[in-house]
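What follows is a group of structures, each given as structure tokens.
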Structure 1
Amino acid sequence: MDTALPNLHPALIHLPLAAIPLALVLDGVAAATRQSWLDRAAALLWLVGATGAAAAVLTGRDAADGLAAVPAEVEVLIGAHSDLAHQVLFALLAYAALRSIPTLRNVTVTRSPTRLGLLLVGAALQVPLVIAADRGGSLVYEHGVAVTAAAQPPPPTPEPAITSPDDPPDTRLVQDAKGGLVWAPAVGDGEALGTLLTAVEGGSLGALTALDPPDAAGLRLQVDGEGLLLLPGTFADVEVRAVLDTTDFDGTVGVAHHVHGPDDHDLLTLAADGTARLAQTLSGSVQVQAAAKVDPDSALDLRVRASGSHLKGYLGEALAVHGHVAPTAAGRVGLWLDGQGVVVVHQVRVTPL
């Protein structure tokens, strides 16, 4: 059935937001009047509220995965809202189970320290619930998330510099006031390899060779093995986007973030068979957060957003993979290449979140 709702999350979120405060009120009245039917009603409402919160969180995750073209800085707010919502849910499930014990055992309603303690814990749970609800409302009413009519245009991003091909490659690396970068290599920018694009400390660019055809745009790289190329600067929460041409390449391409060494980095990669993968390498051990099959094109627009524990990988504007990872310290960003052939780099954008 077609509806005006962008997803199920807004239809389900109001149940726990109503049931949980009402359960607390009934608990208070039950303690004051010692009415057992009010105690049973309160226990039931806690269970209903916790169940409704679980449904709201699950549909919220699906809603976040379905968002497209969200401004980069809003991604941080979505991640913070999701993290708090999950924490509130786990607390509610534990409390609802604990709260139901005296009711199921038909314990007489009293003003015992245990009952009063449960009442105080239930009251404390209202605080993060209200904060999570306020964050969700802010995403909709202030930032227009999933609301077409209210959506605001994304903030301006730095544009590639207009320069002469005779100028050095670093003149085409543009940085904005917030630390964002954009680099669009020009004809003859082969010298960027090893100067603007450098190897990770302890690593090597030996598998890469720059080709400088006189009439081809972009940086053409001959790849014979594995290479990690890094731009200058370090970034915490970040979006890294690369426009590449892999027509003459057989292998895996990707964008890297939070790079601290050759065996310590996070990657969004796309293999020749169409497998998109989010993975984190720590001390040489690779942990895959998410993987999915996509329909790749030889002209790739590959993008990763890393916000707190949330990772999202895009192919163009379409979400390809979504995963979660323990956040690490700020690190460098760049490109990952592994295979044989020629990769053409048309543009790289880095946006701090």
Structure 2
Amino acid sequence: MHLLNPLRNLLIATLFLLTAPAISLAESLPSWNDGDTKKAITEFVESVTREGSADFIPEDQRIATFDNDGTLWAEKPMYFQLIYAMDQVKKMAPQHPEWKTQEPFASVIRGDTEKVLASGKEGLMKILAATHTNMTAEDFQSAVTSWLQTARHPKTNRPYNEMIYQPMLELLTYLRANGFKTFIVSGGGVDFMRVFAQETYGIPPDQVVGSSLKAKYEVRDGKPVILKLPEVNLIDDKEGKPVGIHQYIGQRPVFTAGNSDGDYQMLEYTTAGSGPRFGLILHHTDAKREWAYDRKSHVGQLNKALDDASKKGWTVIDMQKDWKVIFPASKQ
């Protein structure tokens, strides 16, 4: 009898699958309003995954790349990695009394964000060097993990890894369910994003491409470690994004999503390939539920990409119009 029970269960399950009502692909995006944007996405996916279709793309070529800041999670009031770095400066300040009179550290300690940003690339690089280098990869990962567990967004009081876009989470899941391999390709630091990408987005560390510092191998107290160095290896932004894709993925994507002119070259590189391609731009238009910004923003500036979207054939998400919700339900 014990041999018959599994067989009976298998027959029941098979019968259920044969008689259950079909779930449309579009229902995989429940937080998206019905309209041209959702339709364009689902029609593309249906077309390239249907065997026999003239647009069919083999599964091993279904590469989808996503920017992170402003595309998968929010980027206001400033990039979250910079907020992390400034928090680390404050934490490290007691061991560096000289910072009280050294810029941009003095402004960070005083909480003068405007002056910190006014220090420009040179000032920001000093902050990043002080908080991201001359430590092991494990120590950096531990510091970011601790910060994510305790830090809260100044406007929403949510943990930063809950400032993610529910509709984009659904899109990632939908693409993966249809044989796509999803990658992050972002200007953010690769070591920073790899700490949370798996848990937050379902994207494993080896599918994260980002800006990186040089590193070296050494043995400390008999233990092999990777040491992060204060030298830039790759700036994975603008022209750097296609370079990063080439070097770390090795295939031109067929689907890509971004939100700013920093993603222009990635969109251009993706959609210039042969065969069916899809470029997606998130336009932040919802001042009530999130923020409304584009051309004059100090982060996530969207200007040229917005102007060229129609002639390039890129689909533009109107956040206010196309999304039913912005963020997932809070876990708090």
Structure 3
Amino acid sequence: MASRAAPTTHSPPIPAGLVREQLLEIYRFLRLTRTLEERLVALYRQSKVIGGLFRSLGQEGESVASAYALDRGRNRDILSPLIRNLGSMLVMGAQPIEILRQYMAKADGPTHGRELNVHFNDLEKGYLGQISHLGDMIPVMAGIALTFKLRGEPRVGLVYIGDGGTSTGTFHEGLNLAAVQQVPLVVIVEYNRWAYSTPPEKQFVVKDLVEKAKAYGIPGVSVDGNDVFTVYEATKSAVERARQGQGVHLIEVKTYRRKGHAEHDDQHYVPKDELDWWAKENDPVDRYVKRLLDNDWVEAGELAAIDARVKGEIDAATDTCADEPLPPGEWALSGVYADPPALPPHWYRSR
């Protein structure tokens, strides 16, 4: 069994106020995100995933690091993810078996087969499922953050938006409202180089999306989205300032989407050498591991043990739910507007 000795005396200080146990916890979330998505790809190719599959390959670091900076738990901070922020949901408490059931539309899934991928809520754990229309969660989260302010609650909202989504009207309207009302909201703008298949130079002129913060009179910072420590530190700082009543903060994370828009997208529009460079030279998980080991903050054996536990967890979750039933058809209309007792199937046929 690997030794769990403390860092050696010649190790540099761990940055961002983190401690050794947190480094290992962050690594677990990174590995859990990537391994779970790899399992979903295998299930997708077996036609067990219903609908689209959206990977966060290359972006796991910013999702995990930003969510890890929140105050997590019941009645604490709330975030709203996008389709590539699975890591943030896992940090907040989503379980792999929930994600697997949701993607396979199982009867026992979070939405009982009514929705797919990460379109589901758990407000007690602190995440609010996204609306499919990109940009729409900015005004929704602005409203939620406004309730925190009006109630005098020391809570913060965090919301993600892609580079393409910053071109939508709802992004402007929501961010402007949040800025005017000075609500406790942190907006993570993911500059991942592709809005589906549209490169940045064909949708905006600014070089850095953080420049858009100036239009709303709010603080903004641009960071390396594949550096876990940098993203964590920037988010932690923004969250605490928002909690202290200093309003909205925008963080641009420079990252890269290494898979197509969804698993069906073959990325024919992406230069192969560009993909190769990001995979070999700027993978967020590889960079994080290298920094941990180079500085003697953890031991390789500890990381390997986490890898094994994560695989075992996902194997067990898959074995449990892969052959579970889909929901019966008569469930489709119950609980749509409220949650009355389910009506018998003949009621629907008689109308």
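Each value in this text was obtained by applying a stated rule to the coordinates, not by laboratory testing. Values in this document were obtained by computation on a predicted structure and should not be read as measured data. Cβ atoms are built from the backbone, for glycine too; each structure is taken alone.
By the measure mean count of other Cβ atoms within 10 Å over residues 276-283, tell me the structure among 1, 2, 3 with the highest figure.
Numbers: 1: 18.5; 2: 22.5; 3: 14.2.
Result for mean count of other Cβ atoms within 10 Å over residues 276-283 over 1, 2, 3: largest is 2.
Could you figure out which one of 1, 2, 3 the value 4.1 for distance in nm of label points 7 Å out along Cα→Cβ at positions 60 and 220 was computed from? Show your work: numbers first, answer last.
Values: 1: 5.1; 2: 4.1; 3: 3.0.
It must be structure 2, since only it matches.
Suppose Cα Rg over 2.2 N^0.38 Å works out to 1.26; of 1, 2, 3, which structure was it derived from?
The correct label is 1.
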